[in-house]
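Structures are listed in the sections that come next.
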Structure 1
Amino acid sequence: MSQSESNGKPKVAFFDFTSCEGCQLNKLNFENELLDILELVDIVEFREAMDDKAEEYDIAFIEGSISTPTCIERIYDIRRRAKVLVALGQCAVSGGINAMKNAMPMEEVQETVYGNDKYLFPSIPAMPVSAVVKVDYEVRGCPMSPPEYLHVLKSLILGRKPEIKDYAVCVECKLKENECVLEKGMFCLGPITRAGCDAICPSNGQYCTGCRGPVSNINKNGAVEMLKRYGFSTEEALKRMKMFNTNELEKEIKWGKE
């Protein structure tokens, strides 16, 4: 990792696209870690916290989906300036909640949101950052998982490849010895959702909403059988998955084809 000429620290920048900016706000909540982070990196752009600008970045963290022609122009420019680019949060990783609009014609979406001013606001289907430029690493979740983000940041600073988990949230639940929420009669997407959140929702009595996207190579038949065993349908799973994973439903799960 190259370093800033001024103080020997890697230059880090944060950028927001179409999103609620919750992932960026989440970073400002690192009360115990923030000073340590600032000792290791030089934050050169971060609209939520500062006005400074920079010409290049060692690491660029991107929040939000690509949903307008202007977004495409901006992400191309950032990618050219950044040595490493990290998609931060589910909107950046998969399109997130924003991708729910993709099920409707774009003109209808624009008219619903902007009415007679719809032509002033060009819109395209919401896409993950990786659909437009190369993404080096991803930090999933809505909002992103702080421990996972810190792991990725520290690994990159040390010149190491971050370890990204690719197994189900159920594994983390088992490790924490949680009672399965499916056994409590609650619907849960943990069996098909990628871990890395430390099973935060089931550990606090809530079901997994699938905000981290599906694991790769989903055991589709096993997932369907599991749903049936607890009295839930494939249609219910699809409905709930669409909230965060509209784009990935077509790419990874393809249940809608049945």
Structure 2
Amino acid sequence: MNVKNFPLTQIPDRTESPRTYGLTMVNDKGLSLAEARNLVSVAGPYVDIAKLAFGTAFVSQDLPEKIRVYQQAGIKVYFGGLLFEAFIIRNQFPDYIHLLKEYAIDYIEVSDGSIDIPHEEKCGYIEKLSTYGTVLSEVGSKDKDREHITPPYKWIQLMKAELEAGASYIVAEARETGTVGLYRNSGEVREGLVQEILTKVPAEKIIWEAPQKDQQLYFLSLIGPNANLGNINPSEVIALESMRIGLRGDSFHLFLDGATGTSAAKGK
């Protein structure tokens, strides 16, 4: 349940947990068990998904306990796509399925950012894994190679095919730096790409990786307070939720009705 500590008008409606859109996905790059508990205590109502980034799950202490902390708080947990790729390149797909079952993981990322997987084969993995849980399929990782930027029509083609194969959400890639995929080297949004994607793919089906504040603001301004945002630093969840509802300087005027609050106050 969203927390509201005191009455304040003109606050935009936020979806309630468990959400299907308006999602916040945090990037857990190795939080301790105590830090995971602290995150849940401070920001639990606003964290929908926790990604155990890249291969950190393999080397993290207290992994079962940390997963349990998230799951008991109603937060979905999944292993970063690189771990999926690590199993695939070693011909250990059955072992990956066993891992998901062992830890009761029902959110699953399929990616091809570190290895080349033919798209038809990637869609085959999506189809198989969708029988075990909710698949998040990553698109855009290849754009880390600036000499081979994927054109918008290809992003759309890949996204639509992967949704048809059984993915519940498309993760639009940015990496933890926010400087590839959706973004230029500077972190600036490739606005034409985003706007073209939205003409063909529903916004509620896309989780936009947006680790930087200006990137988050862009999507909240374009889509509204319930944009799906990912790769959020755990320490920034409350700040992001404040931005979502117009209670941060950058987003202060986004959701006010008509005249600004300042002019309305002057009329009293």
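When distance in nm of label points 7 Å out along Cα→Cβ at positions 135 and 167 is compared over structures 1, 2, which one is greatest?
Evaluating distance in nm of label points 7 Å out along Cα→Cβ at positions 135 and 167 on every structure, the highest lands on 1.
Of the structures labelled 1, 2, one was used to calculate Kirkwood radius over Cα pairs in Å, for residues 71-222 alone, giving 17.5. Name it.
Here the read-out was taken from 1.
Hey, FRET efficiency 1/(1 + (r/R0)^6) of positions 31 and 199 (r between Cβ atoms, R0 = 41 Å, to 0.05) derived from one of 1, 2 reads 0.95; which structure?
Only one of 1, 2 returns 0.95 for FRET efficiency 1/(1 + (r/R0)^6) of positions 31 and 199 (r between Cβ atoms, R0 = 41 Å, to 0.05), namely 1.
Bear in mind these aren't lab numbers, they're just calculated from the coordinates by the rules spelled out. The model shown is predicted, which means the values in this text are computed figures rather than measured ones. Cβ atoms are built from the backbone, for glycine too; each structure is taken alone.
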